[in-house]
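Colleague: Structures for review follow.
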Structure 1
Amino acid sequence: LYGLKYSDKVLLIEDEVTSGKGLSGLALRLHRSGIQIVGIACYLETINFSGREYIKQKTGFDLVSLIRVELS
């Protein structure tokens, strides 16, 4: 994927996380390709959709977010 090689280490950073499905899917595909994920982060997390929990369940990583918002 874009010049990444087996055993490269990456930090995944997304602009916004809602459900967490896209970011989790990417992390799992990279992991299966031998890429080492060192962390998962985002700028904005919309907490209503439980993306943090989904990412933790699917990848084992705790999501680090700069801003957390709840939509009403």
Structure 2
Amino acid sequence: MLILTRKVGQAIIIGEDIEIKILEIDDGQIKLGITAPKNISVLRKELIEIKDENIKAASVNKEALSKIENFIKKR
């Protein structure tokens, strides 16, 4: 992991066409400006993690479903 120190107004360049600029630092929060080509997806990591958790939670446990089905049939 590369660790850099930047001040407001400073930026880093990734590759040839991605720029991340420090716009504001206030009360423990940093506001970033990201310039990237439209074909590059820029997402907050926590949103991806939530999406993955939702997909996992929505998946069906076939064994449990089979047990429920058998229980209902026996009634």
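Colleague: When distance in nm of label points 7 Å out along Cα→Cβ at positions 40 and 64 is calculated for each of the structures 1, 2, which structure yields the highest value? Mind dumping the intermediate values first?
Modeller: Details: 1: 1.5; 2: 4.1.
Ranking 1, 2 on distance in nm of label points 7 Å out along Cα→Cβ at positions 40 and 64, first place is 2.
Colleague: Still on this structure, please answer the following. One of 1, 2 was used to calculate distance in nm of label points 7 Å out along Cα→Cβ at positions 8 and 48, giving 3.7; which?
Modeller: Source structure: 1.
Colleague: I have 16 for relative contact order in percent (Cα under 8 Å, 6 or more apart), calculated from one of the structures 1, 2. Which structure is it?
Modeller: It traces back to 2.
Colleague: Using Kirkwood radius over Cα pairs in Å for the comparison, can you identify which of 1, 2 gives the largest number?
Modeller: 2
Colleague: For the read-out helix-only ellipticity at 222 nm (-39500 (n - 2.57) for each DSSP H run of 4 or more, over all residues; to 500), a value of -8500 was computed from one structure; give its label from 1, 2.
Modeller: Here the read-out was taken from 1.
Colleague: Any idea which of 1, 2 comes out highest on Kirkwood radius over Cα pairs in Å, for residues 16-55 alone?
Modeller: Going through 1, 2 one by one, Kirkwood radius over Cα pairs in Å, for residues 16-55 alone is largest in 2.
Every number here is computed from the coordinates shown, using simple stated rules; none is lab data. Here the structure is a predicted model, which means the values were calculated and not measured. Cβ atoms are built from the backbone, for glycine too; each structure is taken alone.
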